[in-house]
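Peer 1: Structures follow.
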Structure 1
Amino acid sequence: MAHCIVEEAEAILDQEFGVLDHGFVRLVDYLGSDERIVQSARVSYGAGTKTWRQDKGLIAYLLRNDHTSPFEQVNFTFHIKMPIFVARQWVRHRTARVNEISGRYSVMKAEHYLPSRDQINVQSEDNKQGRAAQPVSDEVADQVLAILEADQKRVYESYEQLLDLGIARELSRINLPLSLYTEWYWQMDLHNLFHFLRLRLDEHAQYEIRVYAQVILDIIRRVCPIAVEAFEEYKLGSQTFSSRELEALKALLKGEENPLTGRARELFEQKIGG
């Protein structure tokens with residue numbers, strides 16, 4: 001089985017794709033491609049024994065039917081820079097291999113995330129963990145940004161004072177805010193990466209991690225365009241239904257009344273756009 005080289009991927013290796021105000025995503029390395037997925041699925045065949053159309057059909061079939069192991073044969077290594085609060089959401093995806101910059105060994109840079117004005121919102125009334133859709137007024141936005149920036153500056157100056165006193169880096173760092181940027185190398189196989197992207201590209205995910213997920217999706221599209229197209233069709237743009245929801249869907253298709261009530265009906269109607 002030959003090493004997979006993808007020219008479009010080679011062209012962007014080590015290139016920084018900016019995210020937020022100080023962050024980036026950089027593809028460090030990749031192992032495998034659409035071809036590797038097909039080779040793994042057709043382990044008894046050699047390369048070139050099937051047409052592109054047949055390969056595309058096979059990859060779509062595998063993804064649609066959750067045959068995941070061929071996608072685990074493709075791996076990506078990224079260098080990513082993001083605010084700490086984004087990193088703490090990110091590491092909930094425990095199938096990755098991560099090596100993060102250490103504030104015990106390194107002096108942290110004075111780089112903090114400040115949201116853009118259109119991303120400063122009040123708390124949503126119907127989503128306990130999210131924001132309302134509409135941004136606040138310019139007056140309130142000015143006040144929010146002034147508070148955030150002043151606190152970030154003050155805390156980082158205190159951090160520098162502790163370092164100047166000779167206090168250990170591992171102690172000096174402990175008051176640094178969640179808005180501070182961190183960096184890590186992050187490696188994940190394509191199957192688990194698709195799971196990460198499906199969750200973090202969802203409209204209910206926090207904006208700041210969604211923008212990273214979108215950049216990663218655009219990068220891996222260069223490596224595995226057929227697999228990404230299938231992912232967008234069968235996973236990212238799809239819906240799953242419970243057995244009761246399927247019965248409700250059948251009833252609606254027959255022109256009958258929706259049998260669901262209460263919260264179950266509300267969630268079902270959100271899925272079908274009703």
Structure 2
Amino acid sequence: MTKVLMFHRVLPDKQITQPNAYSTFGTLISQEYLEDILSFLIDNDFQFVTVSELRKRKKTEKIVALTFDDGYSDNYEFALPSLLKFNATATFFPVVNPCKNKTVLPLDIYYQCIDEMNLSETERMEYITGTIKRNFYWAEPNRQMDILNSLFKSLPQKSRVSYMSAEQLKELSDKGFEIGSHGMTHSLLIADYMNAEKALIELQTSKQWLEAITGKPVTAYCFPAGRYNAKMIELAKQIGYTSTCLVVRNKNENEVLPSYDRIFVKPNSLGELKKALRIE
């Protein structure tokens with residue numbers, strides 16, 4: 001039984017303020033809940049492995065790979081201590097540009113603006129899961145900044161989130177955690193604005209930077225939002241990746257690389273997780 005779990009941000013429960021678009025969308029969980037999950041997995045005899053180790057193991061083994069997308073600094077501050085506490089390994093998939101440049105993604109600004117607005121629940125959900133969000137999310141990152149300025153009267157002067165530094169990523173790697181790539185900009189590799197040159201930058205340049213930081217091969221790639229096609233997996237293989245992470249696999253496709261569906265772990269959803277892991 002091979003399972004891959006997808007996490008994003010992690011904060012102590014007392015630090016999760018409301019309203020919180022990350023929590024609403026499902027990409028922020030509490031540290032306490034993460035530890036409940038780790039304890040549950042151990043109690044049910046799961047072994048922890050990295051994504052790159054999965055292809056070396058039998059699918060019948062009771063193993064789980066924990067993945068943390070995007071590279072937020074709260075992964076280092078709060079997920080890391082919990083993982084060490086339970087002796088659990090994991091694969092981290094940072095987006096390079098925010099880590100390298102000490103910036104944030106346009107999506108982080110978008111979520112902060114939403115949480116600072118006085119919206120009805122219906123209006124709020126339109127921004128977080130509706131058409132407004134989809135139009136923003138599928139735009140090129142540079143275009144996303146223009147959309148932010150058109151949607152909101154003013155943008156925050158200071159971001160409430162930050163990303164891991166090169167030094168922190170190196171420390172994670174030195175402690176035995178796997179560092180994979182999530183691209184340079186979190187661009188969707190099958191979006192209309194994508195071309196071969198841009199895809200190469202996302203896949204190859206991110207790999208090179210992370211390898212220079214960690215001093216180790218970067219062999220796992222995680223497609224932003226799980227959006228991919230066979231052409232992009234073939235390109236990942238050519239560049240030197242040996243496995244990829246998705247969200248849901250496209251139907252009726254031949255496997256070019258070992259590619260893994262993932263269970264999206266949302267806040268306080270242990271019942272759903274048990275069902276997905278086929279544990280009563």
Structure 3
Amino acid sequence: MHSLPSTFQVVLHQLKKNRRAKVGLYIIILILIVAIGAPLLSPAHPENINLGASLQAPSFQHWLGTDKLGRDILSRIIYGSRVSLIVGVVAVGISGIIGIILGAIAGYFGKWADHFIMRLVDILLAFPSILLAITLVAVLGASLWNVMLAIGLVSWVGYARVVRGEFLSKRNQEFVLAAKTSGASYFRIIFRHMLPNSMAPIIVMATLGMAGAIITESSLSFLGLGVQPPTPSWGQMLSDGRTIMRQAWWVSTFPGLAIMITVLAFNLLGDGLRDAMDPKLRN
């Protein structure tokens with residue numbers, strides 16, 4: 001079994017050879033820098049209304065144009081990156097914690113616990129996740145926190161299935177049996193021995209889950225169930241421009257490109273991590 005540092009070095013080496021993964025990583029780093037430095041990089045405050053500059057086309061004064069209220073679209077896209085990244089990180093964190101715990105219980109203990117958790121997973125998989133998210137947000141109310149909570153609560157089933165499969169394949173291996181023989185507690189065996197050896201697919205799923213969370217948040221905001229105005233959100237900006245596409249194409253086009261590029265970057269990095277962490281897929 002490789003030590004953590006050596007495994008990390010192998011994965012890093014494989015990522016360096018994967019051009020698509022590097023492109024995705026560089027884009028994500030750039031988006032992160034833009035989100036952190038929004039007050040310095042934004043040419044205007046994203047909530048400033050100037051009706052005299054309504055629906056101005058891209059120009060040297062407003063690089064990406066303005067919306068119906070005269071707000072600078074570039075500034076709103078820059079600040080909107082904060083919302084997308086925060087939603088992605090928190091939602092993935094919530095879904096990951098729930099999925100890992102339930103998947104570990106199902107995979108380690110088996111029997112009735114496994115049957116109960118997997119039937120719950122089957123029930124949730126029978127419904128589109130976006131429909132469940134819409135229902136939860138409609139019940140809880142539209143806000144940033146409720147959006148993150150709803151996405152997290154409907155996205156944990158994938159983690160549960162992956163962790164369960166990893167634990168089923170590892171629970172009878174020598175290092176687990178040795179830990180049981182030494183009198184280690186269930187908690188220690190699960191979180192100290194089995195979970196660290198199952199992290200590779202979890203990391204890949206979390207990276208890809210970021211893309212899914214960003215799309216879901218944008219969809220909810222597009223429907224008016226996500227982040228509420230005047231806080232800028234890419235999905236909300238898409239919705240604002242959907243009725244004026246012919247006369248002001250830039251209002252929806254640039255937020256749409258921001259969503260596409262961000263999601264693509266996380267998917268490229270996730271695919272690269274999958275290839276790097278799976279010995280069968282390494283070059």
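None of the figures in this text is laboratory data; all of them are computed from the coordinates on show. On a predicted model such as this, the values are computed, not experimentally measured, just so you know. Cβ atoms are built from the backbone, for glycine too; each structure is taken alone.
Peer 1: Could you tell me which structure in 1, 2, 3 was used to calculate volume of the Cα convex hull per residue in Å³ as 137?
Peer 2: Values: 1: 170; 2: 137; 3: 152.
It traces back to 2.
Peer 1: Another question, then. Between structures 1, 2, 3, where is FRET efficiency 1/(1 + (r/R0)^6) of positions 162 and 242 (r between Cβ atoms, R0 = 35 Å, to 0.05) highest?
Peer 2: 2
Peer 1: Okay, moving on. Suppose you compute distance in nm of label points 7 Å out along Cα→Cβ at positions 82 and 194 for every structure in 1, 2, 3: which one lands on 4.2?
Peer 2: On the way: 1: 2.1; 2: 3.0; 3: 4.2.
Structure 3 accounts for this read-out.
Peer 1: Quick one: FRET efficiency 1/(1 + (r/R0)^6) of positions 138 and 218 (r between Cβ atoms, R0 = 30 Å, to 0.05) came out at 0.70 when computed from one of 1, 2, 3, so which one is it?
Peer 2: Value 0.70 for FRET efficiency 1/(1 + (r/R0)^6) of positions 138 and 218 (r between Cβ atoms, R0 = 30 Å, to 0.05) corresponds to 2 out of 1, 2, 3.
Peer 1: Quick check: -22500 is what I get for helix-only ellipticity at 222 nm (-39500 (n - 2.57) for each DSSP H run of 4 or more, over all residues; to 500), calculated from one of 1, 2, 3. Which structure matches?
Peer 2: This figure was derived from 3.
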